[in-house]
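S.K.: Please go over the structures that come below.
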Structure P
Amino acid sequence: MYKKIASLVSFVVLSFVANAQNNFTINPAINSPVNGCYLSSTETVWVYLVNTNNYPFSGNVQMGYSLNWGPPVTQTVNINGLGAYGSFSYQFPNLADLSACQEHNLKIWVWNSLDPVHTNDTINVTIISDCAPVVGEVTGPDTVCFGNNQDTLDLINYVGNVHSWETSTDGGVSWGSILTGNDFLGFSNITNAVDVQVIVESQWGYCPNDTTDEHHIALDQLSYAGILPADFDICDNGNAGVIETNGFTSQIVDWMYSFDGGTTWQNQGHPYDTISYANFTGDVQVMVSAVNGVCPVDTSNILNLTYIQGTQAGTLSGTTLACNWDNNGQIISSGNYGDVVLWWYSVDSGATWNQSLQGIGDSIYSFANLTASTWFAAEIQYANCPTVFTAPHAITIKPVNIQASADTTITEGDEIQLFASANGATGFYWWPDDFMDDPTSATPTVAPEFDLTYFVQITDLDGCADTARVNIKVEPDLSLLQIPNLFTPNGDGYNDNWEIRNLDGFPDNEVTVFNIYGQIVFGPINYNNDWGGDYNGKQLPDGTYFYILDLKIPETDPLYLPPFQGVVTIAGND
């Protein structure tokens, strides 16, 4: 283990009495803070100042410190009656945050305008706040073959330094130590189950050591390939499934098939405990082999798959044409080898299918009040053979081939022409008729001022009717957004707030304002044009500030814009 030891430094101050120059120099060490484990966020900075001149000193000096190159902490200190070559103990009232586990740079200085020697005004010291080690975990083999093994264990995901490895062959009752700084440990030819753990030190050695969880290495016994399931049938209309070996205790080597009653076997190159099969065309025998490391190979029992006749679909018959809503009838399944188990329907010409809750297990399907042209199919199954589906039976619902405008997006203030059509259409009726020129036209013009859904009902020559709808989304006009770069929150009732014109069209917006130091003085917030240049109840000083305005338009939206960035000036407060 190695440790980093922070250098100990102290402090320097220059002081003056009447017409005499006094020089303060560095005491050999600072009092606090000091290196440690998990330093706090309220550490005291404490130093001794030593007057190296033969003049006494009374007066003010300015002392300061900066942590990790951050903003300075300064304090004017009155020293009264410090004798020649005397010392003065000083603790900064501002406490230092050393809670982050790292090496902290602490810069300390003193200033007096009459100090003749400035080379000893500033010092830098490194303070270590150590963290408890992260022990990580031991990885490597957890099972090996008795007496014939060789491998390596590795320690991963740890933070710190390896102190030692420990091993136990009695279940953790007693441990032997292997002193090494390596994060790996090799072994060979072990004949006992063994537990392994690693002791890890912290990065700088100020925190207590910690120990990983135990990693157990077991020993394999004789190879055992397990037991395959009982013999079963496979069907000529298609067959598929998964075969699993149960109770195996070894690594699977391969699966083997025989198509000639076990005379010859074909290896499948499949070293897993399950195997999938599909579409066998005759009787098959199956066997699996397994091995533990270098232990002898074992083979399972033989599984026999017998090839039989399977399911046949048959045909559907019944009604083929009906009016929208005003309809009922039956579909009949016949000529099938097997039973109807389910009925299915599709309203998109077979692109997608849905299971019906009606007619389950029945060869006759009754329908009523269909609202769209629909395809029907019956699912048939014989015994445990795969199910098959009949050819689709289509019922056309009139009016047919109804078409309408696709959903679309327009910009505020624009208009768009809609359209609708159907085979044999004789009448059109659109609703609502808001912002529409003619609700009885096949192609009305609309100019909605907000998101709106229009519906159209079409009637055909047979008196059948159907409806469609069109969604219109109205997007704000981004060109109307205006971001001022100046406002004057002086209470005169004019330009007192930072008002972004037309921002109300983007209610999900997020505004953040920063000062020149990068500190957030306003937001992030959904902005409503109500900021008057204040921060924590007080007016901000006049000056330039930086802003980020995110309209929160999704990147997938065609109107997406990246966040706006710019500056805004506050004037009239000072």
Structure Q
Amino acid sequence: MKVYNGAIVSCDPKNSVHNYLVEDKGRILYAGAELPAAYRGAPLEKLGGRALLPCFGDTHIHFASHALFNAGLNVRSARSLPEMSGQIADFARGSSDSILMGFGASPHMVAERRLIARDELDRACPDRPLFLVKYDGHACIVNSRLIALLPDEVKEMRGYHPDTGEMNQEAFFAVADLVTKKVSLPRTIRNMLRAVDEMADKGIGLMHTVSGVGFPLDLDVTLETLLGRGLNSGFQTRLFFQTMDLGKVKRRGLPRVGGCFATALDGSFGSGDAALRAPYTDDTNNKGVLFYSDAQVVKFTKAANRAGLQIEMHAIGDAAFDQAVMALETALKDFPRADHRHGIIHASLPTDEGLKKCADLGIHIPLQPAFLTWDLEPLAFLRGIMGERAEKISPLRKMADMGIVLSGGSDAPCTLPDPIAGIHAACNHYVPGQSLTVAEAVRMFTYNAAWTTFDEAERGSLETGKMADMVMLNRNPLDMKPGELLDLKVETLLLKGEPYKKGQGALSLLARGLMAGGKI
């Protein structure tokens, strides 16, 4: 048993701040203003200027991809194409991988203001295939060695551009599928364990991973299931299968479906294929791309809803957002469900009519506040391609005031998993009237993160009877001004009341994962 005394930020429905919390055997026995006599002899930790909160959640992460790229080539820091080429060449010299993989190419961060091209990749890496994913995760640039490996059907797909080496839309997904088939099992597991440890450093104890990116036999789904059941630390995994093949979901007994990739309704602003109702300002012939017809999306949502599954779909542009709302509304009219908790991921450019329907139907929005301060896709670029519509991106205040449940994630590997950065961004929207309060932003990454996957009875707030999954911060965020929030630091992640321990082995993970049950 242990007693904590200080700022106990509960994140409960009343936004209570308690003076005391009592933990025993991984559960919260008490949280309140005064310490009951029964607990006064227990070991006491005074927080001083620190604060205790529920552990953070990340409600949208491509975990297998993040783990892979987090351990590989990262070109986010390059400020010129020669510098990026040098980073690639240095990485190639130090790697024995048969296919080299990297992440973070952005035209907005380099002096040349363009993506690196195929011929430049050929000079930096002439002897092995190279797969370099763009910062938004919706396109890649490849060298000639990799193009030579592509099957003929890829060359007929939308988004295949062999001259520049850029692959987007369907061609990107096909190339990603081919590359992920080459990743070894031991390396994948090691990368995943390392990524969990690094997420724990940021106070994250719960992640909603979207999985299914082309591994053979959906191996990434299998591995993430084993990971969720096999971690001995108490770290929680909730998996969304990115597929419209509901047979795959049912055979695995999973309760959720959706995400990006096969359940993405459009692309991204950075690649100019987010689906818009009106053309892009810089290209009046381009309104982006809806990857599916209305009939296809409705067929999927109706079947998934009738099967009792929780649905999430990626929608960036307003046309894609409206398509997602329409499909979920149609599915719920076809088969009403009182507590479905379906969601629309990103919802970056929502329409007023669509938001009203989300509020009325109980559709939540897992969004990524860090995109609002994303140097890899700066506001000046968004204003250049969208004009005044850039001021309508992620209207957090409007959505919250309408009663829509907002939860916070990273979309890693696009932005890195860091809830404090997300909380700061949500409280400092570039449209000041659309910022959230600090309490609301913290709630996005705590209670709401648990609520979105039906975990609120056990997690998400510091209340009597719940799991003692907590994070200790150096300061109380509720006492800070919005501009100060980046000064917050994670001191300790406590899962089941115990400090998180790094370094679990791959064999013990697999053994526990194969034998254990538990919620995924």
Structure R
Amino acid sequence: MQKKVKALSGVLLMPTLLLSIVGCSVNETSDKAKEQGEKKTAEMKSPEEVEYPDQIIYWTELVPNVASTSQSLNDVGAYKKLEEITGTAVEFKHPSGEGTDITEQFNLMVASGKLPDVIEYNWRTVPKGPDQAIEAGTIIRLNELIENYAPNLNRYLNENPEVKKMVTTDEGNIYTFPFLRGDESLMVFMGMILRQDWLDKLNLERPSTISEWEDVLTAFKNEDPNGNGKKDEIPLMVQLNDMKHIGAFVGAYGIHAQFYNDNGTVKYGSVQPEFKEFLTTMNKWYEEGLLDSDFAAVDSKLMDAKVTNNQLGSFYGFSGGGIGKYTGLMKDRNPDFKLTPAPHPSLKEGEKAATGQLAHPYEGMHSAAISGSADNPEEIVKWLDFAYSEEGHMLFNFGIEGESYEMIDGYPTYTKEMTDNSEGLPMTQALGKYIRASYGGPLIQDKRFLEQYYELPEQKESVDLWGESAENKINLPPTTLNAEESEEFNSIMSDLNTYYDETVIRFIMGEEPLDNFEDFVATLEGMGIQRATELQQAALDRYNER
């Protein structure tokens, strides 16, 4: 069964993987992959001969917002409609659990050699890299297949060369059908969040500098903003992982805590003197009771409890899963509860933070590769490409017209069943019954999804405020280590990260004197941080040459 697919315009409506190195150098691996691709091209059918596949076996995580209402993606409206259009029956394989559980099951599946046709995963992050996965036969090179059988994705990549650069390896291989953020507004979604009602009660302005933050946090601690007569307020919660990987307050000091790009030179932020200044501030806030004593061990449940118990004054979180989530949870418990985003702080008024959360159009997650076991890759490519067509774009971003959205004055508007669900489902779960754009997949996310998903004015403001208050020039692009580099890098960072986490916690808690910071730096250097930085530099240089 074959259907015509409309073309999508160039500017759209917007841990250790068990793969074996088979004795080839990186260049040999690349040459072999290209040779195989060229050979495959010669054997390819003409596009007119290729039908949609009769069936596909597809491995992908079932995220919680979908799992809460569906047993499988087969139950999701977009996939039901897709089967009607293409005639392709999909057997979804969903690993259980989250996070490390998914990674472990992925590794075991790859090691077994018993692979489904399509594997959705973050292939960019696998330890030996996507080029080695192609060489090992785990997945296949897609360049020639996309050129011949994926006109929609091929057009988009050709018209957006910077995105094509991101989805192509250093060795020239395209390896997945990517999840792409189709607009800059979709790339900022995390930052500092404050209790606006507490600020109003204490007649305080929203802080923008480190000193202003200290004043606000001190007032939160001492002036009983929750009004219960107890000193139970927790002024600030910033998890260790936020400080380490995202930035939070560390961007005020002109660095990133981890690897960053200083005008083409990769540096590791935590060995810079500015990181000691950051730690000094965090230690001071911890000692004064401004930073939650649970910062090193808090999880989502504990965070939920601190917010809903009317104790937490500020935290680092999502515009959707933070501002939106907690506003909804507190609506009936505390009618005065109100959150507001705060700009990424700087040291001086009028300055911008060096870094804040900013996603790239492509980062690797939720992207679909075709396994080396698939016997009909041309047909699978044609099927995957449907999501990048105009019709597929609407389907995966908005669902089924008349059910999940209506066209109003040319704008795809979610129905009341999505925005005010009759069963009381949060919007994320209601959308999860129909679309994939709310959490990602092999598609291009539409900004009109976000414009409706962010219902609150504070959510809409957060995107602009967080985006405008950080320069983000030092953020590294989505580089990729090759197989040999990856093995060496992971060997270094495995033990180093354990030491790093433990010692940073001790510095902040005062269990390790900050006078010992130089010893901390020396230990990181002895553990190989300079070599790890060199490997990241090599990856950045290759990325810039793509």
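All of the numbers you see were taken from the coordinates with simple rules; none came from a lab. Keep in mind that this is a model prediction, so the values were computed, not measured. Cβ atoms are built from the backbone, for glycine too; each structure is taken alone.
S.K.: On mean projected area of the Cα convex hull in nm², which of the structures labelled P, Q, R is highest?
M.R.: Largest one: structure P.
S.K.: For distance in nm of label points 7 Å out along Cα→Cβ at positions 55 and 143, find whichever of P, Q, R sits highest and give me its label.
M.R.: P
S.K.: Here is a further query. With percent of Cα pairs over 25 Å apart, for residues 95-230 alone derived from the coordinates and found to be 33, which of P, Q, R does the value describe?
M.R.: Q
S.K.: If helix-only ellipticity at 222 nm (-39500 (n - 2.57) for each DSSP H run of 4 or more, over all residues; to 500) comes out at -12000 when worked out from the coordinates, which of P, Q, R was used?
M.R.: R
S.K.: Computing volume of the Cα convex hull per residue in Å³, for residues 191-382 alone gives 249 for which of P, Q, R?
M.R.: Matching structure: P.
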